[in-house]
Structure I
Amino acid sequence: MQAVSDFRTRTLMLLGISSVPILFGFCLYDLFVGNVVFSALIAVVAAVIAANTLHLYRTTRALVPFTVINLTALGALEWGILTLGLEVTLWAYPLAIVNSFVSERRPARILMAVGIGVLLPTVALVLPPEAAVRFAATYLMVCLFSDMAVSSLERLQDRLNDLAIRDPLTGAFNRRCLDLRLDDAIEQHRRGLGAFSLIALDVDHFKQINDGFGHDAGDQVLVRLVETVQERLRAVDALFRMGGEEFVILCRGTAGRQAHGLAEAVRCEILAADLLPDRAVTVSLGVVEYDDTKGKHDCLRRADQNLYRAKQCGRNRVWPPEPDDLGPAPDPGGGDAGMTEGAS
């Protein structure tokens, strides 16, 4: 939900930049016509919004939670309705809309319910019945439709986020997502929050599967393989499709020995699974534990090299063959071995 959070931050900043001059204008107007107390309340709200906007600009974090600003504005609105009457009710509509766009769904709905529970009885008490009914109907419609609009935007944002980080065929995460997750894992590792390992996985003789059974059958093999692997992984682990029949498993909080055991278990599960009628599907895997002296790209390269060694040594196996042998793999070709060129 990071993108939605960024959207709310930008909305709150835009709100602050646009609303502060308007609020100060109303502050001066009310002061001029003699509404000194209401003018002071508007000035307080405007000052809080201005400080919050400046802090957001500098740190991307709110100085004052929007819930506090909303409740303060709601209190000022309540007082204004009680003292000034109908004209102040117009402020309720933009407050409801801003609440829907800036707050998370649950807090927004709670604040919306508070606003309804506070304002409608007050309006019924102060305004003529016809005006009170008109305000209640329009205010409820604004609350309902603004909540529906933002909920639809959030669902669309979630869908777009999912499309941006997942492979459309298999549902596994894509390489872009791997880069992001690796950066996060490395940061956690630097803080002393646990080791992590990578498992590079490649389907053996996948070209023969495509040539012999057709590309649709090959696609189904990949889909079922991902389902099989996902069932074996923990919630903290993640599977990424690098392209073609190549995958990487990120094992969080896992040293090399434990990752080797997981790789062997995954190999056995895939071998036993009925991924293709009348033919066993096997995989080769390369395991490596992250070395913080060498960095992300070296970790991926070493996992790739270990996978290549598993291919060279007969396929359908994990490399290195023993957990105690985990370490930088010898370079089989004097460079980046790669999983793509002739390795299947």
Structure II
Amino acid sequence: MEVISFTRASTIGPLIDFVEQGGGIAERVFKAAELPLQLCERPHALIPLRDQFKLVEYAARELGDDALSARLSTSIGAAGLGPYGKQFLSAPTLGEAIAQGNRIFASVLQSGTEMRLVIEKDLARWSYRVKDRAEVGRQKNEVLALGYMLDLLRHFMGSKWVPLRVELSGGKPDGKAFIETLFRCDIDTGELTSTIFPAELLELQNPTSHGSKEVQADERLTQLDAFRDCVEELVRLSLLDGRPQRAWTARRFDMSVRTFQRRLRDSGTSFAEVARHVIDQEATDLLKNSGLSVSEVAFELGYSDPAHFTRAFQAWHRVSPRDWRERHGVKRLKTSPV
């Protein structure tokens, strides 16, 4: 596997709160999924989709709550989907909302995924399909997606609206009765996770204001179609929990470290070079936009000693971080000791 599907951290919503309020240990859940706990503080961060599968699955196991993904999606609602949700809820009609949403889904919210609307006679079928073949936590992701889909539809239909039929792929889910109670509708099994409703409802007008411009594609998602692009995004994610690690990154591709390093060499690069490139990008962005001191920037990037960061930055740019700020018109922070 050389190309990975990614999703936004916002799709897991207040997972830590759910786990801790349920008596579980959030740190144990994130450790099992090999993801940084700080992720919930970065809703726009990208995470491997199959790791999101695992995170929700392990959280459900931690709590003994088979309906956790349904509770997450009903709690967050469309507002938790960021720019995608905002775009959907601003369309003039339901039909245009679904058309726009389907078009931008993979480039704004989650790659490696297809949203599709099919009209059969007088019925509309809106479906969700993940191309990744990962199995652990897959159905809980489908339930999560179904909850979001129902919330988006009910923005136009009304909170008490019930589809003619709701289908969930992967067989009968554990906790089916409770999930149905949360979703306020019956759930049948189907080939794809789908909602089916009268096609005439696609003409429904948006009950709230509308007219915003279509959300622009996120370059980070649209460019994740090559091996190196995926490695860069994984390095960026790993910075949330310290320095980038070869072994952790290789596991995301289901590769041994040796195979992973050989694949990087075949691409004309190395892990150290990719990590340096990403750290440099993050460093300049933080120095320019975050307002953090140089020492704080160093700690954000996994350096235990700010002086090590300063020396590395000087090697890359031939100037210190503080001088770089001055050259780029960034106000020097009085708290910056370096």
Structure III
Amino acid sequence: MGEPFSVTGCTPADYADIADIQEGLLAGGRDGNLAYLKWKYGANPYLDDRYTVLARSGGAGGGDLIGMVGVFGSCWEAGGQRFVLPCLTDTIVAPEYRNSSAFHDMVDTVLELLRRDGVPWLLDFGDQGTIPSMLVRGWRMVGPWAQSALTRPEGFRPPAAWEEVPPSSGANSGVLLRATPGADLDAMVAVARGVPQDGRVRVVRDRAYFTWRAANPLARYYYLVAGGEEPQGYLVAHRSGVDTDEGPTPTTIVECEARTDEVFADLVLAAHERLPGRRVVMGTRDVCRAGLDVLTSLGADIVQPTGRFTRDRPLPNLIIRDTGTAGVPAELAGLLEPEVWDFRGVTGRGWR
């Protein structure tokens, strides 16, 4: 029999303990980790920390923090309706408890809370090493999906610091491309609002979401905008805020949106030429042909899923769990089918 533990809820009073146990994952130091927790759960525009649960050593009342399953809110739209769906995140269990039931007990508690409140689905866009055991416990795979990966040569340096990249005209569209030091909210909202709905479920990309994401204290975001007074597109890339440009973490293009395929291709090309990092990755599930052609011309590998958990773990992914609640809205009834999802605004570190 393993060491006893108890599962509890989470309040801001627990954040100091969480900041310490999460250092191995977040690597932001206590102050940085605390700022991250306040951003991820306290400032999220859709959901607070009511579904985040903790595990503490000992029986009722608990002792030392030995695990966490975080839940943050994401907003989706389909059929003219918007829905908040919870996402699993920031999961961790202390080494001495990893052979216990702590992780699954915490997840089961989250599911009970969601079922009580009539929330039909729990999403996980992470890279859980426990996916096989989660599938046995009722989770279903929607992903993974393909990803491009461009590895730069040893010693690569971008031609200029991001804030010093001069504006240029796109080779395909002739549209002006400019790097911006922060999120150009007006341009991004205008372009995202103009994307026609095709009936699939897609993440809401509005001012509230863009503002919240940009405030992540442990992330560095890079923004490209196409067009002037009439914006024609934008691209957002991410790097870890606790890694150097030469460090091991990849630079992830978390979303790219454009009014034409030519502008899309120009944004992808400019980003891969100018972004820092030894490796640049981008989910390609919903990328247009012009964008794929650019990636191929740059020598990027288009990595396809293999169906093997260990090999597919670096790829963008979604697993989903039905909570068992009654009365699921019709717009959310078919989420187990990959075809109902539009993932253009959702790739890996875009959520972190």
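Just so you know, all these numbers are worked out from the coordinates, no wet-lab data involved. From a predicted model like this one, the values you see are computed outputs, not experimental measurements. Cβ atoms are built from the backbone, for glycine too; each structure is taken alone.
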- Structure from which 5.9 was derived, distance in nm of label points 7 Å out along Cα→Cβ at positions 52 and 284, options I, II, III: I
- Task: Compute relative contact order in percent (Cα under 8 Å, 6 or more apart) for each of I, II, III and report the one that scores greatest.
- Result: III
- Note on the structure: Computing distance in nm of label points 7 Å out along Cα→Cβ at positions 92 and 140 for each of I, II, III, the value 4.3 comes from structure II
- Note on the structure: Matching 89, 44, 28 (Cα extents along the principal axes in Å, computed) against labels I, II, III points to structure I
- Query: Between structures I, II, III, where is distance in nm of label points 7 Å out along Cα→Cβ at positions 68 and 316 highest?
  - Reply: I
- Message: Matching task: -6500 is the computed value of helix-only ellipticity at 222 nm (-39500 (n - 2.57) for each DSSP H run of 4 or more, over all residues; to 500). Pick the structure from I, II, III.
- Response: III
